[in-house]
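Heads up, there are several structures right after this.
Laboratory data are not the source of any read-out in this text; all were calculated from the coordinates shown. Everything numeric here is computed off the predicted structure, so don't read it as measured data. Cβ atoms are built from the backbone, for glycine too; each structure is taken alone.
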Structure P
Amino acid sequence: MLHLSAEVKQALAENKPVVALESTIIAHGFPYPENFQLGLELEGLLRAEGVVPATIGILGGKLKVGLTEDELHYIAQTRDIPKASLRDIPALVALGLDGATTVATTMQIAHLAGIKVFVTGGIGGVHRGAEESFDISADLQALATYNLMVVCAGAKSVLDLPKTLEVLESQGTMVVGYQTEHFPAFYLRDSGLKVDYAMDEPAQIVKTFRTKEALGIPGGMVVATPIPPQDELDSGQFDAWLETILGEVAAQGVQGKNVTPYILGRLHEISEGETVKANIALVKNNLLLGAKLAHIYCLGA
């Protein structure tokens, strides 16, 4: 059921750096053909850093680790490919179906493959109003379970960030800030909340992760790095946009897994593309850190 590309399989066998990437950002994050070009560009950035990219997806019931260009193109242009979360994997595999992997599912499959670094834009978390809806992302469960360094620009700004950090703390998931004491909020560098530990060097992060492994402590580690200053959105303007959109969500009764895609889509519209530019910039920034962590991990630091 687990299918590694020849390139990924060889890199792992030879202890060369590999970084996992999700496919939901390609299938659901951007329109075609921009999403396909972005997927190729992100993989190219990793290759330029001497890292083997392992974009993950589910195709024909197979857990694919390291998509070919044709497979990446298929996911990019297939408009109705479902978003696959943790609960979906058994059915998709058993029935021979396709799925674009979320953060949680990418973590699970990358863990099965033996990959230690996964780069995404921002993790999911506790949604606003979760005390009534119980809407909490499976990403948090995956972080408590699967042994990877997850490089991100914090959690998506549309979430309840204090509750998200509280859940991470209660399940024992460490949140490390790379060269920052502040937990980033995706489009914003500072959520007003603190990380557990600030570390200035990638080697410190890898040493901490390896120590966790040596102690047999399960689960992953959040490695949060802020969006570059020049790409950050204005916080006041962003809050105004978000307030408007949250009102729409409530009025239209958008629920469950449809909430985040709706909000992100409307942010793109209302910001006239500014949020998309910021999203791409932060993902590329995350990739550079992920590449460093993968290299250092392979050196046994």
Structure Q
Amino acid sequence: MKVSGFTIIRNAVTYDFPVVESILSILPLCDEVIVSVGNSQDATLDLIKSISSPKIKIIESTWDDGIRKGGLLLAKETNKAFDTVSADTDWVFYIQADEVLHEDDIPIVKEAMHKWKDHKKVEGLLFEYKHFYGSYSFLEDSRLWYRREIRIIRNDKHIRSFRDAQGFRKYNTLTPTDEELLSGGRKLQVKHSGASIYHYGWVKNPVVQQNKRSTFYKLWHEKDSVEKNLKENREYDYSVVCALKKFEGSHPAVMLDRVKKQDWRFDFDTRRKNLTPRESIVRFIETKTGWRPGEYKNYKLI
């Protein structure tokens, strides 16, 4: 069984992405890891080159900043990186630059890949998500965040990154249109990997987080909308959140140095729930049954 990993990154230093930790976390599972480095205004390329592993394969890409619809640019760059994966690869592990796999889950993921390798109806493997928010001590606790997504796919180029690269869809053509990447394709048939992804995209110094948000907002909106709606505050306000809960587990080992170096304070009263009546009802149902009514599922669990 051959496994390839891949990710995309741009301006990792400026926006403090834990991309090195992301790559290192999946490296033990992979025979190669493709890292597509976008044209950056900082030392991102040097940062990636500093990773000491013969498995790392760096490609350089120029991002089209004129694409400002639905985060489509991220999907197109993701597909560009996926297309460079070795032809003889069986499974492909896609990891975003703010996502990390816990070392305890490595044998679980490996077992799942072996188990479903020859079952061709299984097109991908699903992961639970732990979304950290504000600091390394809190997790999101509302249905506004996705709780599962596909991160391992078959090496089938009919599978394409979908919308803003959150997940994947399968198409009849190798070259779906931009509109199809945003709204078309067929949901992948998947099995659960049994593992989790630790998502740290909302854990940054508030100044850095605000800068990142301002930049990435432009990937979803046209220029007139940016000028009208984007507030250029100096710091991101983490207090504007529906509900959080304390994180009781352990962070991946590759993240421990970052956790120790947190240079801002954030605290939250987890008893405070800023939920709409509908959210409260859905939350009650999910607590009692495990079912989340109206949940967005970009996959078909088989």
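Quick check for you: by volume of the Cα convex hull per residue in Å³, which of P, Q is greatest? Mind dumping the intermediate values first?
Working: P: 124; Q: 146.
Going through P, Q one by one, volume of the Cα convex hull per residue in Å³ is largest in Q.
Given 0.35 as the derived value for FRET efficiency 1/(1 + (r/R0)^6) of positions 65 and 153 (r between Cβ atoms, R0 = 25 Å, to 0.05), which of the supplied structures P, Q does it correspond to? Don't skip to the answer; put the middle values down first.
Working: P: 0.55; Q: 0.35.
Source structure for this number: Q.
Given 0.85 as the derived value for FRET efficiency 1/(1 + (r/R0)^6) of positions 1 and 145 (r between Cβ atoms, R0 = 25 Å, to 0.05), which of the supplied structures P, Q does it correspond to? Could the numbers behind the result be given before it?
Details: P: 0.85; Q: 0.20.
The read-out comes from structure P.
Match the computed value 2.5 of distance in nm of label points 7 Å out along Cα→Cβ at positions 89 and 289 to one of the structures P, Q, and report its label.
Working: P: 2.5; Q: 4.0.
For distance in nm of label points 7 Å out along Cα→Cβ at positions 89 and 289, the value 2.5 is produced by structure P.
Figure out for me which of the structures P, Q the number -14500 belongs to, where helix-only ellipticity at 222 nm (-39500 (n - 2.57) for each DSSP H run of 4 or more, over all residues; to 500) was derived from the coordinates. If you can, show how the numbers build up before the last one.
Details: P: -14500; Q: -7500.
The correct label is P.
Out of P, Q, which one gives 20.1 for mean count of other Cβ atoms within 10 Å over residues 9-16 as computed from the coordinates? Write out the running numbers ahead of the final one.
Details: P: 14.6; Q: 20.1.
Source structure for this number: Q.
Can you spot which of P, Q the value 2.9 was calculated from, given it is distance in nm of label points 7 Å out along Cα→Cβ at positions 113 and 193? Numbers along the way, then the final one.
Working: P: 2.9; Q: 0.9.
Going through each structure in turn, the value belongs to P.
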